[in-house]
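Quick heads-up: structures coming right below.
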Structure I
Amino acid sequence: MNRHLIIGEKARRSFAFFCQEFWESADTSTPVWNWHMDYLCQVAQHYVSTLFNWQPKGNDLIINLPPGTSKSMIFSVLLPAWVLAKRPKTRIITASYSETIGLELAMKTRNLMQSDKWALCFPTIQLKADENSKGNYKTVQGGGRFVTSTGSNVIGLHGDLLIGDDLQNLDNVWSEKERDRVNRWTTGTLSTRKTDKERSLSIFIQQRLHPQDLTSHLLSLGTPFTLISLPASLDGAPIPSSLSASYINGMLDPVRLSSNVLQQYKLTLGTRNYNAQFLQRPDDESHSIIKRNWIKVISPEHFEALAHGKEFTYIMDTAYGGDKADFNVVLECVRIDGVLYISRVYRSLEEFPSFIRSINTFCTRGKRMLIEAKASGKSIIQQLRSSTSFNIQELVPKDSKLVRLAAVSPTVEGGRVVVVQGPWVDEFLDQVCTNNPPHDDMRDCFTYAVDDLIKGQSTGVYSWG
């Protein structure tokens with residue numbers, strides 16, 4: 001057997017080997033191989049293996065992944081080619097939210113199957129000359145690939161393997177009408193295109209975009225799906241949870257999605273979209289305890305006119321146990337005519353000595369300071385009491401964070417909280433108006449501020465140390 005036929009045989013046996021061997025025959029990019037790609041190849045090979053002997057399948061498959069993790073290359077470009085290399089009579093339907101994107105992915109597969117390397121490694125598997133268009137090509141053995149997009153008509157076509165790749169678009173997923181349209185098309189049109197209900201396999205690959213997106217809709221139907229979820233960092237929760245052990249310093253892909261890259265995405269997308277797309281954890285603001293429209297934002301000029309001569313209070317939340325992933329936060333606030341004004345926030349990843357210096361620089365408009373008496377907070381309390389004239393009071397929370405947030409929500413809803421416009425405000429509101437943000441340091445300070453300056457210590461949300 002010559003060298004190319006040996007490569008072809010090895011590629012048929014291992015989808016991961018196939019991906020690495022034929023990647024550059026399909027795309028001009030060079031793969032940045034990461035552990036999760038090996039895992040995805042293993043998952044794909046396991047699930048599609050029933051097609052090769054046309055056996056009854058197990059569950060259909062949903063995979064949630066952030067952008068920039070090669071999910072389309074693996075599932076929409078290389079997997080169809082590999083399946084046809086092993087069982088060339090397999091009929092494959094691939095779908096995307098955009099016909100243009102779907103055709104582009106299909107063309108990469110076709111380029112691979114028409115390459116010189118393919119001809120040398122799989123000489124008997126060729127595309128038919130008379131049925132070989134961008135979005136509909138067939139093998140001489142009778143299988144092939146048909147491309148469609150959400151809303152398109154696929155009547156008369158049936159597939160042994162159905163692949164849905166990002167069927168929803170971030171630009172319109174917040175439209176209930178558009179979500180319902182995609183959900184209905186997927187379950188009412190695409191799902192009926194299976195050759196055999198017991199044997200045909202559906203794979204849906206997508207980033208989470210909304211609490212009621214396609215992933216949520218499919219899982220709510222009671223149809224047997226296996227869900228695999230790979231957030232960009234361990235701020236999210238991998239499914240299965242055992243995958244957490246494979247993360248490198250808490251990161252899914254520390255080369256392409258480093259902590260710095262993720263921070264830039266978060267700044268660009270905002271917390272809500274970042275949580276959904278990169279952490280696979282969409283937050284439903286309609287169900288959040290605190291609503292954005294309850295909190296008024298005013299200009300610094302307006303605030304300074306109101307606050308002239310007032311004594312400010314500082315609320316502090318410190319990083320727990322020295323965890324470098326947690327932030328130290330100081331919130332500056334003042335009560336004026338029964339309304340809480342939050343004027344500034346200082347937030348940093350500084351270690352103890354530097355943070356102490358920053359506190360003295362930031363906290364210049366008042367002497368009253370409230371600090372939660374947890375691990376690192378106790379050390380800061382001791383240091384500030386020995387070296388400054390701040391009037392420090394310790395906070396000892398009695399209930400969970402969400403219970404404390406719920407306790408102050410009627411006060412916030414009553415319009416008694418105002419924030420002063422500044423570069424920190426957007427992320428602050430993202431935390432406060434989300435039930436499960438990746439970080440909740442500013443939200444905790446907010447809860448303490450409302451409870452102390454508006455409701456008073458008698459509410460039982462916390463006690464004085």
Structure II
Amino acid sequence: MSNQRIRFMRPTPACVAGMAVLLLLTGCGNWSDDVVRYRQVLDGTEPATRPAYDGTEALPLVRALQLANADNEAIATQGENYVQALAEKMRQAGTFLPTLSLGPTYSLSGTSGGTAHRLTVPVSASATGSLANVANLEAAGQNAQQRAQVLLNERETILLQVVQAYYTVIKAERQAEVYENSLKLKAERLRDQEARLKLENAKPLDVAQSQADLAGTRVALTQARTDAANARSALARLMGTATVAGPLTDAYVLPTEIPALDQWQQQAETGRQDLQAATLTVEATRSGLDAAIRQYYPSVTINFDYYLHSDPASIQNWTGGVSAHLPIFSALAIEADIRKAWSVYRQAGLSVSQTRRQVVDDVNQGYQNLQNSRQKIADLQTQVDAAQRALALAERAYELGATSNLDRLTQQDAALTAQLNLVSEQLSAKTNHLVLLRATGQLGRVIQNQP
């Protein structure tokens with residue numbers, strides 16, 4: 001190595017400050033807070049904790065919803081999409097900050113006097129200013145808000161699936177109970193027909209019909225049990241538990257007063273998350289269009305290099321420069337970007353219109369289904385009352401010996417069927433009300449402020 005003096009240049013205060021900023025910017029990330037960020041979108045300032053549930057205890061509807069809200073992969077996946085949108089917003093914000101880099105270089109060259117060595121350690125700073133960056137930052141912020149609405153919409157979808165699976169279990173298990181009681185009745189009816197056939201008071205066709213009726217009831221019982229088991233499996237999947245084996249206690253109270261249809265539609269306009277997400281997409285694509293157009297505007301780049309070390313010694317301590325860029329002919333690239341941005345913007349507007357129509361249809365259908373259930377409940381209650389009176393009369397007649405046991409069992413079956421129809425419709429009314437809440441983007445409120 002040549003005997004050349006190594007010269008160390010003392011950094012200035014400005015250089016020291018620049019290095020401090022560099023260290024601050026590269027070490028400010030706390031990645032463990034990202035999950036908290038999207039949980040705050042779902043739960044507010046206090047992220048929800050997973051309720052205790054061992055799979056065998058009684059499960060009310062609200063707890064099932066809370067379990068799904070706290071631990072569901074589909075919701076968490078949309079949460080990560082929101083975090084990624086925040087990261088993109090951070091990246092766009094970084095375009096307004098200078099970049100600092102340390103780029104040491106070492107070179108060797110052969111000369112007539114031997115080998116020359118050169119080592120330089122510069123700190124480089126650069127910054128580029130463009131109006132397109134402003135629009136890109138606005139679009140990134142709007143995309144992050146859109147992702148937040150998509151996250152909430154996904155939560156609403158999952159919660160509705162929990163509701164549907166939950167009440168499917170209850171309905172199927174209630175049906176199974178009725179079919180079990182019907183089996184007893186129809187088995188007794190078959191024995192009665194067989195006895196009558198021996199006494200030549202019945203026809204073989206009557207016995208065959210009773211056998212077919214009994215077999216059909218067994219098939220219905222098997223299907224009801226299968227439906228209940230499948231719905232419990234789906235419920236466990238949505239809740240993130242291994243099994244749901246305990247009783248479902250429901251406990252959700254249907255409001256006695258239901259707002260008018262126009263009120264539901266107004267709530268959907270402001271509360272439906274997918275509609276809000278579509279609107280934010282329009283705003284983001286508009287900012288993207290602005291960014292494409294602003295490519296025609298000039299941009300300015302500032303570069304600055306400060307040499308921390310130079311070997312051999314150099315009289316050059318720093319260099320700086322300013323450059324401007326003004327596109328004159330871009331080979332139609334900018335024109336193509338603008339044309340595409342306009343198409344994306346129009347497409348986003350169509351999506352808003354389509355989503356709004358879907359929201360209106362969801363609200364209309366949900367409201368009509370709820371009103372239909374409320375009317376059917378009133379009529380079914382009348383049917384249950386009549387069936388109970390008929391059963392009481394049959395019991396009294398049986399005690400007096402005026403009717404057979406088969407007649408009494410027939411009235412019991414009719415009463416049980418009427419009660420099942422009433423309970424099923426009451427569960428349908430609850431489901432329809434929760435579906436209507438989903439249609440207006442309010443289903444998530446069911447789990448808020450609940451024990």
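Rule-based calculations on the coordinates, nothing more; no lab input. Model, not experiment: these values are computed from the prediction. Cβ atoms are built from the backbone, for glycine too; each structure is taken alone.
Worth pointing out:
- For relative contact order in percent (Cα under 8 Å, 6 or more apart) computed as 24, the structure of I, II it came from: II
- For FRET efficiency 1/(1 + (r/R0)^6) of positions 143 and 159 (r between Cβ atoms, R0 = 30 Å, to 0.05) computed as 0.75, the structure of I, II it came from: II
- Ranked by distance in nm of label points 7 Å out along Cα→Cβ at positions 359 and 431, structures I, II are led by II, which has the greatest value.
- Winner on distance in nm of label points 7 Å out along Cα→Cβ at positions 119 and 239 once structures I, II are ranked, highest first: II
- Computed 38.2 for mean projected area of the Cα convex hull in nm² - originating structure among I, II: II
- Identity of the structure behind 5.5 (criterion: distance in nm of label points 7 Å out along Cα→Cβ at positions 127 and 439, calculated), options I, II: II
- Structure (I, II) behind the derived value 2, 8, 7, 6, 6, 6, 6, 6, 6, 5, 5, 5, 4, 4, 4, 4, 3, 3, 3, 2, 2, 1, 1, 1, 0, 0 of P(r) over Cα pairs in 5 Å bins from 0, in percent, for residues 87-198 alone: II
- Structure from which -23500 was derived, helix-only ellipticity at 222 nm (-39500 (n - 2.57) for each DSSP H run of 4 or more, over all residues; to 500), options I, II: II
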